[in-house]
Structures are given as structure tokens and as C-alpha cells.
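Derivation of every value follows stated rules applied to the coordinates shown; laboratory data play no part. Keep in mind the model is a prediction, meaning the values are calculated, not measured. Cβ atoms are built from the backbone, for glycine too; each structure is taken alone.
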Structure 1
Amino acid sequence: MKLPCLTPGNLPWFKATAAQWRYALRNTIAMCLALTFAYYLNLDEPYWAMTSAAVVSFPTVGGVISKSLGRVAGSLLGATAALIIAGHTLNEPWLFLLSMSVWIGFCTWACAHFTNNVAYAFQLAGYTAAIIAFPMVNTVEITQLWDIAQARVCEVIVGILCGGVMMMILPSTSDGTTLLTALKNMHSRLLEHASLLWQPDTTDAIRTAHEGVIGQILTMNLLRIQAFWSHYRFRRQNALLNSLLHQQLRMTSVISSLRRMLLNWPNPPSSTREIIEQLLSELIKSNANSYTVARIIAPLRPVDARDYRHVAFWQRLRYFCRLYLRSSHYLHLLENGVTAERINIARTPGLARHTDNAEAIWSGIRTFCTLMLIGAWSIGAQWESGSGALTLAAISSVLYSAVATPFKSLSLLMRTLVLLSLFSFVVKFGLMVQISDLWQFILFLFPLLATMQLLKLQMPALAGLWGQLIVFMGSFIAVTNPPVYDFADFLNDNIAKITGVALSWLAFAILRPGSDARKSRRHIRALRRDFVDQLSRHPSLSENEFESLTYHHVSQLSNSQDALARRWLLRWGVVLLNCSHVVWQLRTWEARSDPLARVRDVCISLLRDVMSERGVQQRPLNATLSELQRICDTLAHHHQPAAQELSALVWRLHCSLSQLEQAPPPGTLSR
């Protein structure tokens, strides 16, 4: 193995950029200030303030604010729960263990059920209660409960305040700038995505690219939330930002719909590909306008109105151009700082999401069983350090219940704890025993933390390890007031912490999270259930809400290694979404005669016959496809223009449904 040359240019301090130094200094100063203030406020365990400052060290202002609010709310809720539970069950260890396990299991379910700040608050409520309540098992004075609880909450708030102050003194890139850059980049990427999908090839790269675009648009919703908290301007323009995200999702759907039509169009005009490339080259320009776009696509205008395939493609392509130009206009207004009053846009709801209740309940049950097992072992063996094992088990169970790879995360945490045990032994019994003043320890801590922060930024592959080392280092060094140096307690506490994480890993191995295939089946079943609701006269979800909900389902398996499960979840999502857009257009389509209105109703009823929550029925599907094709051919030769327009919509429905001809049997994902 070739070791890097230790030249000044390779050292983290010289290799760091100005932005990396700003981030490292901001977080390091915040952690040192939190430790100092907590120490001089006579809080008994000031290292929790340092840990709190590390946890809220977000690279943007909006992230710090939203995370801090969630942390304060969660800490207060967790402290209240710990006081109530410990206050009523302190002399009954089994009842205390049962109550705490139920509460932390409930918090695990809640953080998997909700998202963003609410989920983060319940995470904090779970392991804050564990941090406060479990060390109380050896407490005999009821008055000490309040002292311990208020000390932990004060330490958390001190850390949050120090992090917020340093963010104001050394601010980072604006959340608004980050959001605008991401929106513009995605706006341009949609054209590249269209160029890729409007080719006749069918490869895994196309599916991966489609999943990537969906995931990036949904990720921008998190950037929108951070921008919402960072500046009042984005709070006033929240409706516009939501509208832009919905428009980008809609353009993704239209791109997919046009691809299905191109693949099912036997004889498109020979100049189609050339005109599409000219169109995409024009749309990417900042000065693109409707007139120029209309001139480019004019040669594609259908000459024969009876050619329903050509008409359907032409109408959908024009719709895509209108959407793209409108989105470009809104982005231009947003970039120029136009006030919300001057932008005429309706109030737009946020992106919808789906909760996998089965997985959330299973996570809560797993946390409950883990804590009951460790607690029963601690009580039966009268293990004095059992509270440390319970605390780390609670933290790891709550934190990693909703991650995609819990075993990898827990293994990384165990490696972190082993490294910290060795490091903290050297620091605590080699350095701290010789120090009498806090400022002397700060002189050692400051360059250490700054270097670790820089390494976290400069080593992306090990960023998770460095982040955990920074966050958990305070609890292992355990700077207390007054300081305590007991090697036996130190060794027992560290062993207990590692044991708690190891038992959590064992619990995840026994009570395993659901497989990706099982999750895919649940998501597909939920998609079909929501689509059946879309076919009703008064659906519970609007067109935009169903679209964003569908894409949220698809994104849930974006990191899955099960290619078959991912493929069928994406395929079902795309098919049902394309069908739902046709259904909404059929609803708003105004028939000029009763026979045409009955034809429209027949098309919707055919969908009801094919689709159910359990899956698609292959025999009715084949009959439905044949019937839709017959309707298209019949309406195309009708003398009324409305009938020819309806035939184009019906053909789009036929193109969307034809993708399900290779669907697995109902209730399975067989190969």
C-alpha cells in the first residue's frame, strides 16, 4: 500500500479551503463555548452541552434553526416524560423498565411515522428520556429527579444557543442561494433527462436516471424547509416554491408519458428526433420564449386530425413546453427577488408523503423488546452499569430504526465506541488528571476538534466515522463538574456502552426490518389503493397530491439492492401516474354530445375492472387493451372534432396500461 507523502500540502490544515475553515472553526468554537458556559453555570455534566452543539452543527442557517427547534421541543418532551415516569415508578424497577420501554418504543414509532422536524423532535424525546431516566436507577432522593432533568435540558439549550450564535458570527452559504442553485440545476437536468428518455432504448441506466431525478426533486423539498426557516422572504414565497416543485414533478411525468407514446408509435415522422433535439437546445437558453419554441415544433403539427397517435404526442409535447417556459419564468422571478404580492399564484400544498405504518410499528416493537431484554438482564444480574447499556441501546435503536442500512450504521457506531474508549482512556488518565483549570483542557480540545472537523469534510468516505467521533467524544471523555477519575467506573461504563450497542445490533439481526421485496409490495398495494380512489367521482387526493405521493412511494426504495423490487415499484408508479393524468383530463374534458360522454365514462369503468388493490387482472387487462384500441380506431373516423380529440386521450391511456402486460400475478413479485 502506498502511503501519502506527508508534505505541507497534504496536511488537513493547509489543504482546507476558506469554506472548510469557516465550518470547522464555527463548530469547534461553538462546542468549546458550550462546554465553558455549562461548566461555569455549575451544571454537573457539561459535556452534554458540547455534544448538543455538535449535533446541531448544520452547514446552513435554516438547518441550524429548524434542527434547534426540534431539539429543544424534543428535549423538553423527553425530560417531562422522564420526570413523570421516574417520579411514579422509581421504587418499582420492573414497572420503571416497562414504562420507559413503552415510551421509547412509542418515540421510535413516531420518528418513523413523521418526517423532518417532528421526527427529529420525537427522536430527541426518546433518547433524552433515556439519558435522564436510566441513570436515576440508583437515585433514592426524589428531589434529585428535578435537578438531573433541569441540568440535562439546560445543557442542551446552552449547546443550541452557542451553535446559533456562532452561525450568526460565521455564517455559511445562504439556504436561499443553495435552494435556487438546486432548482436551476434540476431545471436544466430535466432537459437532459428528456433527451435520454425520448430515445428508443430500454436500459437499466434509464430507470436509474429516472429514479435519480425523482429523488433529487423530493430532496429539494428539504432545502425548501431550510430556506423557509432561514429568511422571511422564502416564508412569503413558500407557495411559489411548492408550485415549482410540483411543476418539476409534473414535467418528469410528462417526459415519461411522451416516452411511452414514442415507444408505442409505429411510424412517427422521420424528423421527430431532429426537431426534439432542436427544441431541447432552445429551451436550455435563458432567453427562450414561446414564439421561438412554437416555430421549432411547428413541423411536428399533425396534418391529419384522424391520426390520434400524432395528435396525442403533439398535445403532450406542447404541454411540456408550456410547463417548462412557465417554470423558467417563475425561477427568473424568484432569482430577481420579486415580492410574493407581485406573483399571481394560487396557494399550493406541500409535497405529499406516505408512512409505512407496518415498518414503523415493527421498529417500535423492536426497541421495546431490546430495552426490556437489557433491563431484565441488568435487574437480574444487579449490574451497576446497566443504565449505560440501556442508554446507548435506546439511542441506537431510536436513531437507526429508520435508516436504510441499520447493520452498517450500528457496525460503524461500535467501531466508533471502541476507538473512543481507547482515546478517552489516554486523554482522561494521561492528560486530564494533570490539568487543574478548564482553559488548559480547552487549549488541547480546540485544535483537536478543528482537525477532526476538517478531516470530516476532506474525507467523504469516512465522514460518518468522523462525525460520530465528534458527537460521542464528549460523553466518553465525560468532563464533569467536579471531575471524577475512577478507572473501574470508567472501564465499566465503556463496556456497558459497547454492550448496549452490540445488543441493539443483535436485536436488529433477530427482529430484522422488512425485506425490500416486502416493502415494495406494501408500497405497490398502497399505490393501487390510492389509484382506485382516483377513479371515484370525488377522489380524496388532488392530481398534484397523488403525483407527489406516488413519487414519494417510488423514492422509498431508491437505495435498495433488490433490482426487481425497485423496477416494479417504479413501473407501477409510472403506469398509475400516467393513467391518473388521463383520468383527470377525461374528467375536465367537455363532451359535446351524450354518446361521447358515455364513451368517456366507459373508459374510466374499464380501468375499474382492470385495477384493484391486489393487482392487475391479466385477462381483463388484455380485453381492456383491445377495447381501448377499438375505441381509438372508431373515434378517429368520427365526424366530430371532439371525438378525434377523445381518441388521442384514449390512446394515451392504452399506452400507459400496455406496460403492465408483463406484470407479476396479484400479490407477488415473482421473476
Structure 2
Amino acid sequence: DVSDFFDDVAKGDLKKIKSWLSRIQRNKWQMDELREKETGKTCLMKALLNPVNNSPETTEEIVTSLIECAKGSGCLKKLLDASFTAKAYEGQTALHIAIEKRLDRIVKLLVENGADVHIQAKGTFFQPLTWRDDCFYFGEYPLSQAACTNQPKLVEFLLDKVSNPYAQDSLGNTVLHALVMVADDSEENTAFVTEIYDQILKASEKKCIETRNESKKNLEKISNKEGLTPLQLAATYGKIKIFQHILGRSFPCEGKHSMAHLSRKFVEWAYGPVCCSLYDLSEVDTGERHSALKIVVYNTNHEQKHYDMLDVEPLKELIGIKWRHFAAVMFGISTALYLLYITIFTVMAAYQPQINQQVLHEANGGNPWLLVAQIYTLIAAISFLVKSGLEIFWMWPFTFRSILQINYFYVLFFIQALLVICAHMLCFMQMEVYVIVRVSALVLGWFNILYYFRGFRITGIYTVMVQKMILVDVSRFLLVYGVFLVGFGAGLASLMNDCPQDTECSRFHSFHSAVFELFKLTLGLGDLSGHEDSKYPKVFMLLLICYVILTFVLLLNMLIALMGETVNSVSQESEKIWKLQKAMTILDLERSLPVSWRKWLQRKKIHPNMLVGYTPDGKEDQRTCLRVNDVNKTYWSNTLKNMNEDPG
């Protein structure tokens, strides 16, 4: 009977539905108990999930009839608040469905009849699952759902009623967090997300002002369970448009209920196209635990988006200030110290006697400078080991891709320092193998100088291009080339005659020697001889010619062509990667400074306790601000409100 009733509701047959409702009233059935066993759907949900085509009035009439019947049996509240029991849609109510179907009048009807606006849809379909794309996270609450589906009128209605914009879902997210999560940086999406974001922010603040509830803080300052505000969440997921909107938000200081105190950008003065702006640095600068700047620089889960985020003000100016005011000098000193270290290590390696030539302690005793060089390089290596180890630890959690693309130098510094320490220990123990370890450390040490090229634009971009070609083009070439080398090497070695004792064997008589000869042939250092000692000389020569065509002619030329294409295609991306690497270096250097020194070095541009206006209760609104001068000829200054006159 229940399935027949639900079928008629789904079909929208109003006549049969009314007949069913009469029967329900006669038998005094509780409508909230009439459910699908598998999903927990009620008749009200069925009606909303299957709205009558092109006839919202009919759907509304069906819903009204169901509500009136539930009123008569005293189960209206239970029917309205009944939710799905299926795991995928758990917690979804009739109100959620009506909002999703954009049935505005029915939403108002449900709310006015007492539907709970704070029930959370917690099913797996409504969670932001990283391992599947066919989900829709909207913040679980009806208000968040209306906001994330671009229904500003419903948002206004729900805010005017009993919806609490401060409510946090199972992830700790508010409606503002949910809006950030659904942002996708497209033009249409950005327009509605930013509009509704500001609408909710102002409405929540207006309600606090009217009720004089000072205990509730700014909705935008609420953190989720990860400790992230909406701004920091946008930085984490690379939502550049909403991120830029929040940082540059400016409300006019007009009217009785002015929302200027919600602004993050304040125009200090303007003259023609020149505008001096003050940017609020709360949640942005590195002094805070979840700094937006640190998230953008160090979070490599969305690298491509984070490259562009560094060009957003005030991040762009903030990075520039840190570089000009202290990081450039610190980077120069660091470069000089490393060059001194690697130069001394090189000279020491060149002039230190071998163990089999002279006893170590006698050599050091006869040359005190050599002993000093050993002590210095050992101390320097230990310091580099500790420093690079800490840098790797601070990068956690990291991905393998981020290590290869952004942070690989820290790993190389760590390995090089470890090799230097091992070389010193082996040398002290008079083990001749220390020479191999020292040579490896020496080569790697000079390679690490490329890290310091990132301080300069030309060399920094060049090293990024080299890195890209190694990781993409050269790695693929080596993979295919290795297959050919092993295959042809094994084939040619198996064609050779047995090598008698006390005679000179052919260069291809064994697998490893054949592979080495083929490698020389690839570089143009070998020749096509050797077939004389083969069992089948013609087959041997044919294989050798095929190898030359496939590797020397085909693979090498393809590698050159691909590298040229890589340079052309990633030139712009390389500059962005270099900027990100430079920003990471700046923040690494800043981390080594005491907080008081950082503030003192940036005091001319970053102003703590800057008066930017007044709060609604008349108190001074003081912020830590960054002063940025902009030139925008298309946005004339008479549209801007100044705080102060041009200081001249």
C-alpha cells in the first residue's frame, strides 16, 4: 500500500493523492511513519523529488495537501523534519530537496509551517570527498545550500527567519566556508559567489548590530576544524577569484548601518589614477599560525593556481617588501658563505694527500691550513645538515611532486652535507674509500650552487627550464633508451662466439661490455666493427644498424625537438615557478629572524595599530596594514573615498 501511495505521489496524480489522504485520516495513520525502508523517504520527499512538469502550482497544491493532512493527524513537525536514512543522502530533509529544486514558494511554505532550518545533510554525497568527483558539498545546512546554488532571494528569506549564519557543519565550516568551497574561478560562478558572500557577511553583521550582540565575532573570522577562516581556506584550495575578492573588499562608509568596518582594503588618498591603499594583513602575514601567505607559498597541492596567487595584492607587495628590506641581504650573505665553504672544500680535496701516499696525521701536522680547512668544512657541513633537515621537516606534509619541482634543493643540500661528514669520518679512519665519497660530495656541492641562482630573474628562470626538461623530456628519453639499450645489448652479446682463454675477447662478448659499447655508439664514440667475431655477422650488423637508427637518429633528435618545445611552452610557467621558489626562499630566511627584528625591518611599510575608521559601537578600528600605491588609469579616483589627504 505504501509503495502504491508513493507511486501516485511521484506521478503527481492529485485526485488519487487526495483519495489516499482521506484513507490515511480515516485509519489514523501517522504520515511520518509511512516511509521507504531502503532510503527513509517520506511522501513529502517523494512529491518534491518528482515535481509536476511545467506546473509548480500543482506541486505546491500536493505539498499543501500533505501538510494539511499531517496537521490533522498531529505529525506535521515529524513529517517536515524527517530525513533520509540511506548512507549517501543521510540527513537530507524535504526542505533541502525543495531548495535544490528551486521551489521558492514551497520552501517558504515549509519554513512557515515549522520546518527545522538547522538539520544537517551529512550523507557521503554531500561531503567533499577527494577520491570522487560525483559529489556536491554545500555546507550541510539549508542556508548554505541556498547560497551555494545561487538563490539570493531564498538566502535573504532564510536569514530573515531563524537561520543561524554562524552554524558550523561537521567539518566546522560556516556558510562562508561553503561558498569558498564551491567557487571554481569561472566568471559566472565568481559573480554569484562574491555577491552572496558579501550579502551574508553584511546580513549577519547587521543582525549583530541590531541585537547589540557583541559576543559574536565577525562571521568571516570563524575558523573550521582545520583552523582555517574562509580567506585561508581559499588560499589552501587555490580559489584565486574569491581570494582576491576577500583581500580587496571595500565597503563605502555611508548610511546608518555602514559596513565599512568589514572592509579589508582602505583608500588612504588618491590623486588622478594614483591611489594609495591600506590592506588589512590579519590572516595574511607570516606572524599568524595559518598565514594565507605561508599557505600559498608552501601548499603545493594546487601549484598552478598558487603561482597566480602570488600576483594578488597585498601578497605581491608583501613579498617584495620582505625581499628588499632584509631577504636580499640575507640571501647574499648566505650565497657568499656557501661559496666560501665549497671553495675551501674544493681546495682541500685538491691538495690533501692520499692515504696511501702519506699518513694522515703527518700530512695534517705538516700543513696546519689543511687541518683548519677540514675543521671548517666539517662544522659547515653539520650546520647545513641541521638547517636543510629542519627545512624538510617544516615542509611536511609534502608530495613527491612538490619535492621534485619546488623543494628538491633542500634534499640535495642534506645529502651533500651528509656525504661531507661521511668523507671526513672515513678519512679519519684512514679508509681509502673516502675519496669516492668526497668526490660525490664535491660534484653535488657545486651543483647546489644552482639554488642561489634563484635570487636573479634570468638565471632563476633558466634553472627552472633545465629542471623541467630533466623531469619531463630527459626522464622519458632515458626510460625508452634504457629499454633499447638492454634489448640490443642482450641480443648482440648472445650472437658472439665463445671467447677462448688467453685470447683477447670481442668488445661485445658479454652483456655489460655490449651495453657499454652501445652507449659509446650513441654518443658517437664507437664504430660499427665487432661483427667479425659473431656467429652470424650479417644479423649482428643489421641489429647494430637498427640500434643506431632508433637511438642516435630517432631518439636523440626527438629529445632535442621535445626540449625545444618544452622551452617554448613553459617559458611563462617557468617564471611563475621561479617566483614561487623565490618566495619560498624569502619566507625560509624570514623564519630565521626573531619576530621583533621582522617588525623593525618592515616598519616603514607595515603599520601596526593603524586607525582605519570606527566600529558600529564607536570604538577605534585599528588594524595592521600594508601601504600599497596603485596606478589604475581606467578606474578614476573620483569613485574612491579617501581617508586622508595626499601627504605630498
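Data overview
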{"quantity": "Structure from which 18 was derived, relative contact order in percent (Cα under 8 Å, 6 or more apart), options 1, 2", "calculated": "1"}
{"quantity": "Value 14, 31, 28, 19, 7, 0, calculated as P(r) over Cα pairs in 20 Å bins from 0, in percent, assigned to which of 1, 2", "calculated": "2"}
{"quantity": "Value 0.25, calculated as FRET efficiency 1/(1 + (r/R0)^6) of positions 116 and 420 (r between Cβ atoms, R0 = 25 Å, to 0.05), assigned to which of 1, 2", "calculated": "1"}
{"quantity": "For -25000 (helix-only ellipticity at 222 nm (-39500 (n - 2.57) for each DSSP H run of 4 or more, over all residues; to 500), calculated) the corresponding structure among 1, 2", "calculated": "1"}
{"quantity": "Read-out distance in nm of label points 7 Å out along Cα→Cβ at positions 44 and 492, computed value 8.1, structure in 1, 2", "calculated": "2"}
{"quantity": "Parent structure of the calculated result 3.2, given that distance in nm of label points 7 Å out along Cα→Cβ at positions 156 and 308 is the read-out and 1, 2 the choices", "calculated": "2"}
